[in-house]
Structure formats: C-alpha cells, structure tokens
Structure 1
Amino acid sequence: MGDVAAPNITITGAEDVMWDLSVLYSGLDDPAIQSDMEKSLALADSFAEKYRGRVKDLSAAELAQAAEEQDAIYDLAIRLDAYASLLYSTDTTDQEFGALLQKAEEFFSELSQKILFFGLEWKAVDEETAKARISDPGIGIYAHAFESDLRYKPYTLTEPEEQLLVDKAVTGRNAWTRLFTQLNSSMRYEYRGEKLNQSQILKLGYDPDRSARLDAANAVTATLNEYSMQTTFIFNVLAADKASDDKRRGYPSWISSRNLSNKAPEAVVDALINAITSNYDIVHRHYNLKRTLLGLDELFEYDRYAPLPIAAGGRDYAWSEARDIVSKAYAAFSDKLGSVVDRFFNENWIHAALLPNKRGGAFASPTTPSTHPFVFLNYTGKGRDVSTLAHELGHGVHMYLSGEKQPISYYYTPLTTAEMASVFGEMLVFDDLMNAEPDPAARLAMQANKLEDSFATVFRQTSMNRFENGYHTARRAEGELSTARISEIWMETQRAMFGSSITLREEYGIWWSYIPHFLHTPGYVYAYSFGELLVLALFNLYQKRGAEFVPQYLEVLAAGDSDYPEKILAKAGVNLSDPNFWNEGLSLLRAQVDREEALAREVFPEKF
C-alpha cells in the first residue's frame, strides 16, 4: 500500500506555500538560538537581583519600569518557543524538531521560575498599597496589567510550589499533549487501499458520493479505535492533572481557571451556554431541511457535510483564487487590513502546503511584537478552506495590529476576543461572495455552507463544552474513565445538539479522541461560540453604520489585552453585560435559516 496518497488529488497551487521563519532564526544550527537563551537567562538573573524582596516598596513608576524590563525578557525568550513550535507543527515526527521543542520548553520553564517571584510578591502587597500604586499616574500603561493580576491572588501558591508546577509541566502536562499531537499526526486511515493522513480523510466528509463519506467515516472510526487505549489514557491523565491543580489552587470548578484567563465572568459564560443550548432547534431545522433536499429518509453523522445537489456549490478553489477572494474582502473593508493581509502572502508568513506528517487543522501564531505573526493551514482547495484562510488571517491581522500598539504584556488577547477578528474575516468573505452571486441555487449552497460553519463554531463548540464539562466532572467523581464511559458522555452531548435531525451511529462514539483542544487548552472551545455571536453583533453594527464603524473596529483590535473585553468592546457599541446580548446573535442565525428555507423553496419547489 502507498502512504499518504489521496484519491483524486487536487493540485491547488498551495503545494509550495511555506513560511519563512528567518525573522526568528535561520535554522536549527543558528548560533543565535543558544546566545538568545543565555542572554534571556542572564537578564532574568539581573531582574531577580534587582527586584526580589523589593516589590512591595516599589513606586508606581518603578513598577512600570520593572514591567518594561520583564516584557523585554519575554519578547526575546518567546522567539525560541515560537520558532520551535512552528517548525514542529510542519513535521511532528522529525526528531530534531521535537528535540528543539523540548529544549525550548525546558529553557522557558527555567526562565519562568527565575522571574516568578515578581508576580507573587505583587499579589502579596496589601490591598491599600496595591490600590494606591494602580491609581498612580506613574504606573502608566501597566495599570491594567497589575490590577488584573490581582484577580489570581486567591488561587496563588507559594513560590516553591509555583516553581515546582512550572518545572513539572515540562515532563508532565506538556509532554502528554505533545505525545497526543504526535499520535494524531502519525495516524493513518485506510481508505479504499490507500493510507491517508487526518487532513485527507476528513476532507472526504464533504464528498458528494455518499459511499465515499461512509467509507471515510468508517476508516476514521477504525483508526481511532485502534489508538483508543493510548488516547483514553492521555485524556484521563490530563483530566486528573487538571483536577489536582484546581484542587491545590482552590478553583471552585474545572472551568474557573479558563474563565479567569479569558476575563469572562462565570455569569456571562453561563448565560452564553444556556442561550445556545436553549436554541438547538435552529440546528434541527437546518438538518431537517438538508435531509429533504438530499432526498434521504435518514441523515447520518457522515452526511453532515454532504454538499447539496447543486453544481455551483461544490467547486474547488485554486490557491491564487482563494488569495484573491480573501485579499479583496479585507481591502474593501479597510485599506489598512488589506495591506497587512498582503504582507502575509508576499512575505511568506503562511504555511499552507499539505505534508505527510504535518499537524492537522489550522492556527495563527502571534510570536512576539518585535517580529510578526504566522498563519498555518492545510489547504485542500475546498470552499471551507477559503473560509479557513479568511479566519486565520483574521487572527493574523488582529495579532499584527495589537503588536503595533501594545507591549507583550497586552499582546495576547483572551481566547474569547481572540476569535473576534477571525470570524469577522470569514463574514467579510461570505458577504462579498453572496452579494456578487446572482444564481439562487448557488446562493442556497453558499448559505447552507455558511450556516454549517456557524453551527460548527456556535453549536458544535458548545456541545463540546458540554462534553468537557461531563468528562471532567465524571473524572473527578468516578476516577479513571473507560473509553466506553467517555464515549457515552460524548454521545449524550452530541445527540442533545442534533436531536432527531441526524442519526448518530454508535461508531461515532469514539470521535472525541482526535480533538486537540480538549487537551492543549482545556475549556477553550466555548470561546469560539463567544466569538461567533459577538461577531454577528459587530457585523450587524457594520452593516448599519458603514464606514464610520471601521476605525472603531480597528481600535478594538489594536487594544489587544489592554483592558477588560467589555470595556474594549464598548468602544464599538457592544454591551456584553446586556442579558439579551447572546439572544441577539442567535436571532440572526435563526434569520439565516429562514433565508435558507426560502431559497430552498425557490430552487427546489418540487420537494415541498
């Protein structure tokens, strides 16, 4: 059998689209890697010598100076971590790449332990002194950083304990997540005499041939079952590790630390989850319509992404076409964003080529403010790949604008608002394509695809949040979970979303085991739902206000993490504290289903 051959291989023009990482380092043997490590550690030692034991006595201006010095240390040190992780993502089986990643993690752990004291001493400052320092103009732009850090005071341990947790993460949590990534990337799925990697097999879920979709789904199930012992063990270990950390720190629930990191009050998150799960009927309406349009008696999970029987709806896009579509959409919205997007293409900040052992999926990496972001995807030429390109470039421009205006302390936005620009970018592309398309049938196909993208972002991610809630809660109450028990929780949460509109075969029960977010960033997934509904509100404002909205939006992006999300978004007219906010976004999705149903009756009157 061949290895990683693909049926009906599509040549997209992205085969040579690979990033240039030389802004970080020239290669594995670049002497700057070692010298930067040594310089960073020396700077950390000097920082500790200068400030250890003195934080409580520092003036506001001295605190700001210390924050600037700390930013400079991290800006230099993160370069290696970024370089190692970006290299590793292109070939997770390359032992040299893996060794560099491990070296970077060990180095960053050592560095972090050297300057850990500063945040601990700050959180130990008495409340009256802390308030005085934060309100003093001398603290400058760092007031929010010092104020928001105090939120962690109740959950902070002693310095030796904090150092130990940082140190052990390298050979503990980080090692297990790396193993999971390597397993995922090395898995091969037997499909009709060929062995495909994950990107190739999942692409077949969109094939118009139902037998191809079924065979591909069965191939995924077979391979995931083959590796279920390893993945089940990894899920259990990491859930137990998180439970241990949460208990030691005193977090009240498994999601508390994520909400704190996201600067998202639990009441806001609960309102988001409750609003979405209460509107699962929107999903049911779409898939009941899809079953009718496909002429099927029953829709199974492998039919979810089947294209509608519309010739104009399923064509492939060459890389050059995707670039043109996305670039024009961003440029039409804002000259500034258009010029930044062009830099990603022109200066090789994107890795889009399909490679045998490349990590699956897509992401954007911010690196540091002194360099620039990078975009990673596996481009197969499908319409959803065009949306993915727009999505990841949204992350990219958000990171770029934040890096232009903010120090590294404010560079990395909370996960909730991190999805804002990415989903907005998708909406720009979709809106352009819909407005330019005169054919009702093509518009129906586009609307259906967009809805399924939105469902994947809003409803599926929320159902996966419910899965995470279920398996973390069960792991803490029941001990180590079997594969069957985790699969049971998965199926319960997925069936709640689809209802009777889709039949989930028992084979689908193992499909939780390839999703990396559950392990890499526990609690992450609701941020997608947050971002999508937020963007629906923002896009509605854009359509109402037009050009006057653009500078407000760019100001929001450039703000990075320099304030709480509700304060930053208030500049664009969004009120996150409004209890009806999430329902407004959901009502827009409901209206899109109304439009889809109307188009379906126009294009296929005989089916109704």
Structure 2
Amino acid sequence: MKLGCCYYPEHWPEEWWAEDARRMRAMGLQLVRIGEFAWSRIEPEHGTYDWGWLDRAIETLHAAGLKIILGTPTATPPKWLVDRMPDMVAIDEQGRPRGFGSRRHYCFSHEGYREECRRIVTALATRYGKHPAIAMWQTDNEYGCHDTVLSFSAAAASAFRGWLAARYGTPEALNTAWGNVFWSMEYRSFAEVDPPHLTVTEANPAHWLDYRRFASDQVASFNREQVDIIRAHSPGVDITHNFMGFFTEFDHHDVGRDIDVATWDSYPLGFLEQFWFSPQEKAAYLRQGHPDIAAFHHDLYRGCSGGRWGVMEQQPGPVNWARFNPVPLPGMVALWTLEACAHGAELTSYFRWRQAPFAQEQMHAGLLRPDSTEAEAADEVRAAAAVLGEIGQQVAVKAPAALVFSYEAAWVIGIQPQGQSFRYLELVFEWYSALRARGLDVDIVSPAADLSGYRMVLVPTLPIIPEGFAEKLAALDCPVLLGPRSGSKTASFCIPDGLAPGALQALVPLTVTRVESLRDGVAEPAEGFTVTRWREDVESELEPELADGAGRAVVSYQNGVRYCSVWPDRALLTLLVERMAGEAGVELHDLPEGIRVRRTQTHVFTFNYSAESVFVPHLGAVLPPASWHLAPR
C-alpha cells in the first residue's frame, strides 16, 4: 500500500515546494494529490489559462520521486464563472440559492455548468494526460458534501421532467405508479411536474423516491462525463473519486462502475462525534473512533468498484468540522493506516501535508504545523511506512460473511421512516459490528452482487426487492438473515400485493399484517434480548424460532432463511450471528471490547481500539492502547 498526502502548492511560496517534496519522500510518502480546488489559479479569467505554476509544481514533485493524483477542479467553480451564469448554483429545499464563498455551489443538472466542466477537464487532461508523473486522476471532490446532491433549481426541474418522461413514457403511467389519484395530485403532462419541495405537508413518497433516483443519476452522469474525457486523453491511467463517510445521498455503486479505484475520506473521530453513537461509546472511543467506523467504510467502498479501493484523506490529528474535535490517541494514525492495509487498500493519503494558517480549514491538523514543524502524526506515518515495507503487498480475500447494502433502501427509509429512530445507516452498521465483534471478516456488497460462495448472507433491510433477488437468495446453500421492512414496498413505493415481505414470501412464508414504532427508551423484554424501536406483527404457519415475551414472532425460519421482524438489539444480533455461524461451520472468536481482527492472504491483523491495555486470548498477550499485532496467516 502506497502512502501519500494532499498538497496545495498554490497555498505556499514556490520556494518551499522542493523542500516540501524532499520531506515527503523522507517521511515515506510516494503519492501527492493536488489540483482539486485550483480552478481560479488555473484559469483566472474565462479562456485565459495560467499553466506555468502547475507545470512547475508537477515537475518539482516528480523530480523528488513522487507520483501525482491530479484532481479536476469542478468542486470549486470560480467567481467569474458564477457571475457569467448565476443560475448555475444549486437551490436548496427551502428555495434559497447556494451562494458563492465556499465550495460545491453548483447544480449537477445545469447544462451550461456541465459544458464549462467538460472544457476545463479537457484542458487539464490534454495538457497532463500523458505526463509520466500522473499516477491517478480524481474527479471533482466529495460529490454531495454539504447537502448538495439535491438541487431544486429550474435546471434540475427541467431535467427531472425529461427523466420522468424517459422512465414512464406517459403522464398516465406516472399517475398510476405514484398513486396520484390521492389528494387530486394527477398530472396532465410531464411539464406540470415540479420537484417535491415547498409543499404544504409531506410530498408524495413516490415523488420523493424518483427525485432521489434522478438526483443520483445526475451525479453519476456528471462523473461519467469527466471519466470519458480523461480516458480519451490519458489512456491507461487510473481514475478515482473520493467518497465520504456515512453518506447515502447518491448511489455509489453507480459511480463506482465508471471509475477504477474507489477512495474515501476517513475521519473516524469526526464521524464518532457527528453520528448516532451513544454518550458511552463517544466517551470510550473519544480519541480512537469506534472500532468499526473505518473498517465499515473500507469494506463498503471495496465493494463499489470491483475490489480496488483506497483512502484519499486520512485524519492525521484534530479536524475542524465536528461539534467537538479531540486529538487522536498516540498510535491511532498508524493504526488507522495499517487497518486500511489489512482491508486491501492500494493507498492511504493523509489530509493534509501542512496545516493551513488561513481560511475555513485553518483548525484542521496536517502532518506539518503551519510553521512547517512536524506535527505528532509525522512519526506515526514513518512507523506505518516501515511496517508496510516489512510486510509487503497485502491482498484482501473473500470474507465468510456478505452484508447487503442498498442506497435505494436508505432513501426509502429516509423518506418514510415511520419512527424517527429507524435509521438505515445505523441498522446496517449494527449488523456489521455484530459480525466484526465476533472476529468475522465482512464483504459489504450491493443487491446486484454475486452472493455465491459466501458462508453467511445478511440483509439488514431491503424494502424494495430487485427483480431476481429472491431467486438469488433461494439458490444459496448458506444461512440467510433478512431484517425488518424487507420486501415492504414496490419499486413505485407502494405496499405490495399480498403485503410484506412481498417476493420474499417464497423464502419465508409469512405475512406482515401490522407494524409499530417504539419511542426512545421503550424496551420490551424477551428471553435474552429486548425489543426496541420497531416491531412487526406476523402471521404464518411457521412456529417462531424466537418470540417476544407475549409470544409474538421475532424471528421466523425456514430452510436456512430467517426473517427478523424487529429492530434487533445487540444481544439478539449476537445470538443470530452465533446460530448462523454454527450452521455454516464458521469459527467465531470472543473478542474483548475494542479488539478487532482482519485477515489478508498472508497475515492476521489484530487492532486494539480500547483506550486501555487489553489481554487478547487468541494472541495470549496484552495489547497496549492504540496498538496492533501482526502475525503470518
């Protein structure tokens, strides 16, 4: 795995560049990402390019033995461009324009802006496409960051109408699919359809789902345009995009099909702070991050582009954007680096080389402080580089367990949660964490993935069952676990004929007759676990495998397939993982709190995410906090 950093030569005096490059190489870095925010310096006026500084930066880095990841600058359109076409900015859900002065202020659907993007990407790819220093291209930066996937502009509305016409053919077909007879919402033409915002109360959920599908398709097509240009001018050079953590606003599998390497931006401490984790977890993992946050995304993005993936931005110290921003425990930057390696990453790049003393991110740590002295993470990077040199290339192997992840499922649950604590990402993460806590490696895959060869398959929830998915599950010769709300909607967001779980009734013959959501703090006891958040009433001739205290089915089972009709707490998930593993002959481990294991073709990695020293039974040794153990497999 190669190490790198994110560098912005336009931020620093040119006389610093060569020394920066020398120090990068001395630290063990091989890759440098540049250019993704530099449009105003590359093209200070429309049609007037200043290539000189970028030519010299690339040559300076190349001369030091560094390879370059060159970003397209389309995430930051300059002021002159916004002034030329003011309607290119995105419009938020409240109808307000996203103003100039930060970044990501464009609308994916604005054809004028797309043309400008094609022009600047063509200019970049033409100039540098065959330069020997260019090891990889990055398209744009963090699609959708700052809630920018959904735009409600005139351009988006027009594109949406065209998307609907292509999907449905006639307004009558759209009216039928959406159920627009309800509340007199019927349309006479596609021209009458607006985006689903600014309505008096909630808009039609089918309208929302199609708008999310449309918006996701706009992201994918925007990315594809850049990829096609780069491939034409830079043949054979890998292309990536840097995805984000806990982000589901577009289908990353769609974007992943067009790139070579999926990368993501890893900020474990920020994610711990910003998301649903309990106060106890936030306290226990304050300076380490939850032991499954980074691994979850490693496994998710490995499944997004044919198995090739990496970390484009690795947190090296405190960040600037979370509600609270603690310092990583000593050793964590090295641990995060080696954990990426253990999951098969091709690269890990630290954000950033030098902390900026100006503008929005001046409180975000780098490998150097603003005065160019080394920050604490520098020594950890050297230590990680030394370990990587010793162990050589690490190749990921197929995991015993597959966890099915669907971006469309996230949209469905978000549009109609029915209970405010029913969060798709949290549900999937809890299932993933239950597997990892028992020492299992996990592949996170799309519903379209080939599931053959796995020894356990888990589907936390899949409200809309894709065509052929039930048959694919039926053909498996391994335990399968289906979660609540699976099969509960049709592709047009209706309750299916015959009720939930729809097509899955061929696997587990049951009918969900009623659902309820339980407010926070309600926990109804059963034998060995509790029912919280969500419960479904089930009718079936099957005897429940597990029931609640009132005898109602919690888990129903037939021929290796289980349907869980509640939000499973950790005790129930642990029980189900143990049963499935026993049936599949998969070995489990009783890992202490905070300990995680990952296997490659050649090594077994053990990581201690605890803030304390922990005795690890399978090692027969104590691991200090924020440390790791490597052993040949």
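Structure data summary
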item	result
If distance in nm of label points 7 Å out along Cα→Cβ at positions 406 and 502 is computed and equals 3.4, the structure in 1, 2	1
Origin of the value 2.6, where distance in nm of label points 7 Å out along Cα→Cβ at positions 102 and 358 was derived from one of 1, 2	1
Origin of the value 20.4, 67, where Rg and Dmax of the Cα atoms in Å, for residues 246-517 alone was derived from one of 1, 2	2
Highest-scoring label, criterion being distance in nm of label points 7 Å out along Cα→Cβ at positions 206 and 326, among 1, 2	2
Value 18, calculated as relative contact order in percent (Cα under 8 Å, 6 or more apart), assigned to which of 1, 2	1
helix-only ellipticity at 222 nm (-39500 (n - 2.57) for each DSSP H run of 4 or more, over all residues; to 500) derived as -20500 - corresponding label from 1, 2	1
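Values quoted throughout were computed directly from the atomic coordinates according to the rules given, and no laboratory measurement underlies them. Keep in mind that this is a model prediction, so the values were computed, not measured. Cβ atoms are built from the backbone, for glycine too; each structure is taken alone.
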